[in-house]
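Structures for review follow.
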Structure P
Amino acid sequence: MSEILVDFIRSIYKTQDFIPLHEPRFDTQDKDLLIKTLDSTYVSSVGPLVEEFEKKCCAFTGSNFCVSTFNGTSALHAGLKVLDVTSQDEVITQSLTFVATVNAIHMSGASPIFVDVDKNTLGMSPKYLEEFLNNNCEIRAEGCWNKSSSKYIKACMPMHTFGFPCEIDEIVKICKKFNIQVIEDSAESLGSFYKNKHTGTFGSMGMLSFNGNKIITTGSGGMILLEDKEEANLAKHLTTTGKLQHKWEFNHDMPAFNYRLPNLNASLGITQISKLSLFLESKRKLAENYLRWGKENSYHFFEEPKNCSSNYWLNTLLAENADHKEQLLKVTNEENIMTRPAWTPMHMLPFNSSFQKDDLKNTMWLFERIVNLPSSVPTNA
C-alpha cells in the first residue's frame, strides 16, 4: 500500500528526484530586492526594510503591533520576558510541539507544565487545560497559584500545530478566569485563521517564524504580534539590546538581547509576504488533493478543524498504528521522499521528564500515528 502513496506524491511534484518536506519558493522579485539591499550596504539591523516588513505583517495578520526578531525562539523568549516570566513562575504548554516552544520557557528560567491536546485540532485542549487548573490551582490576588508546586503560573503557551488552529478563544477565556497571560506559538500558522481572526492575535501576544521551511521565509526570522503599545515598545527595546536612542552614544538601561532581524533578511520577507496569498491558495489545493486521494485509497488525512481556515503548512497523515507509521516513514524515505513523524513529545525528553503533566493520552495516540508529507508549493501550481 505504501508504494501507491509514493507514486501519488511523485505525480504531484512531477519529479523522480529527491522531494523535500517543505522548501521555499523564490523568484526574480526576491532576488532583485536582495541585490538592491546588498548594494545599499544596509544589511545588518540598521535599515528601513525591517520596519516596512513589520508593517506588512501587521496589515496581513491584523495585529496592532509587530516586532521582528532573528528567529521564532527569540520571539517567544522575548515575549515571555515582556510578561516578566521568571524562575519563580511556571508556563503551561503542550507536549506535542517543537522543542523551541519549551526551550523558550527554560530560557526565561520558568518551569513548563504539559497539558494534553485534542485529536480534532492537534493543539492544546481547552477541556484538559480547565481540568488541570481546577484540580491543581487556586486564584490569589497575585495570580494563579499551583498548589502542587507552590509556584505561580504566569503564562500559557498553546501552539497551532502544523498550521491547524487550536480552540484558542476557549483557551484565552479559561486563562482570563485564572489570571494567566496567553502567548500563542503561531510559528507554523502564518495565514491560518480561526473564526475569521488570524492566529497569534487572540492572546496577549503571538509569535511567527520565518525559518526556511515555513510558508514564507526570511532565511531565519521571527515576529512578535502584540496588541498593547507599551508591551510592543518594551519588546522592541528588549530585542535591540536595551539601547537608549542617541545619534552616537551607547547607553543601555537594562540587560537585554541582540535579537534584531537584519535588514537583509527583512528584504526577503517583504517580497515573500507579497506572495503569501498565492502560496496559501496553492497549498489549500494541494491539501484538497491529498484529502481526496486519501478517501479514495483508505488513507486518513487530518483535515482543518471546524471554524478554521488553515494554511496547511504540513499535510498530516494519521497511520493506523505505530507499526504502520514506521512502515510509511521507511518506504517513503527509502524512495527519496522526505516524510517525518511528529516531534518526540516534550515530556519524554530527559530534561523535561520531571515536570508536571496530565496523562497526555491524546498526545501519545497522535505521536504513534502522525506522518507529515511533502507540502511545498508545487512549482507547476
Structure Q
Amino acid sequence: MMNLQTLIEQSTQRVKQHRHSCYWAADGYKFDNKNLALWYESSTGSFVTFVDSQIDLIRNQLTNTSIDISCDYNREYLEYLKTIYSEVHLFFSGGADSLTILETAINNNIVIDNLICLTCDDINLECNREIKHCALPILEKYKGKFGSHELVSTSWEDHSKNYSDDMAFFKLSGATRVPFRNNLDTHPSYKLKANTCYIKGADKPQLVNYNKKWYAVFLDNQTNGDWRNPNIKCFWLDAMNIKSYIKDALLYREYLLSADLVNKTGLQFFKPNQDLNVGDVLGRSKVHNHTKQLIKNVPNTKWYSSKGLQRVNDALGIGRMDVLVNYFTAMKKFSELLPEYGHKDNFKALDSMGKFAWFIDIDSMEVFTQQELIPNGFEGV
C-alpha cells in the first residue's frame, strides 16, 4: 500500500500539471481526490479547503451587480464559447440540464459540434435507461441540428481494472465512491481534443439562508469532480456564465418564499430536487420520458444515487463478480482508513454534503470563500 505522503505528492503534481480548475488544498498540498483530502485531514488535523481557481474572475464578473431576469445569459455564454473554441461538445444525458443547453443552442441557431452520451457497458442495461429512453429519442428528434453524437461506454473490464487496486478510492480522480461512475476518467482510451470545449450540465443553484442573508454556493459534490481539464466547463458554475447561476438562484429563492418553505431559524440549506415545478421555475426543459429517470436519493441504503445502486444490481445480474469483488474490496479499505465515514449512514452522507468553494450574496453580489464567511463554521444556529 502506498503511504499517504506518496499519494498526496503525486496528487499535487497532477493538479499542477493538468491545471485543474478546482481542487482541495491544505499545507501547500493539492488534492484531486476528495477521499485522499479527507484522509489527510483526518490524519493531520489540518483543515482541507475546496478551491475554485476562478474565484477572482467570478468577482470581476460581478463587479456590475445588476442581474437581468429577462436576459438569456445561457445563449450569450454559448455564443461566447463558440467564439473562443474550435469546437463545442456537450455531455448529454437527456436530463433537464443538458437538454436545456441543447435546446437553447438549437433555438438560437447555435450548433453544438458533438453530443457525448456516457454509458456503462451495454446500452440495454437498466442503469443506462436514461440514455436509452431520455437521451437517444432527443438525438433522433433534433437530427441535423447538431454536428454529431457518440456513445462512450466504459466496459465492465474497464471498471474491474479501475478498482483492482484496493486503494482505488484514494487514487482515482474526483468523486470515486459512487460505484462504476461513467465519466472520461474511467475510460481508458478517450482523449479530449485540443482547443475544444466540453460542456457539463452543472448545476442548478444551491442556496444557503444564513443570518438573514441569502447565498448561492458551490460545493465540491456538485460536479462529480470533472475539473482535471480546464476545457471541461460546468455550464452554470463557470465564471463567464455566473450571472445565469445567480439569476436561477434569485428565481429559486422567490419560489421557496412563495411556497412558504423558508423558516425563521438562523440557517437553512436548499437544493433543488427533480421536482418538475422547480424545473419550470428555473426555465429548464422538460425531460423526455421523465419517468425513466433514476432518482437521486435512495432511502435505506448507503447509495446517494439510484444509478450507483442499479449499476451494482446490473453487475450482479450478469455475474460480473470480479467487478463487485474489486469494488467492495476498495470500499473495505476506504472504511479502514476513514472509519468515521465507513458505515452506511455516513458513507451516504459523504456524497450529500461537501466543502464550500464560495458563497455569493445574491443581493449584494459579494463573493466569499468558506474561510472568509464561516471560518469557524456556521455559528449561532
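Values in this text are rule-based calculations from the coordinates and carry no lab data. What you see is a predicted model, and the numbers here were worked out from it, not measured in a lab. Cβ atoms are built from the backbone, for glycine too; each structure is taken alone.
Some points to look at:
- Among P, Q, structure where distance in nm of label points 7 Å out along Cα→Cβ at positions 143 and 215 as derived comes to 3.2: P
- Computed -0.22, -0.31, -1.62 for log10 I(q)/I(0) by the Debye sum over Cα atoms at q = 0.06, 0.07, 0.15 Å⁻¹ - originating structure among P, Q: Q
- Structure with the greatest value (metric distance in nm of label points 7 Å out along Cα→Cβ at positions 31 and 103, set P, Q): Q
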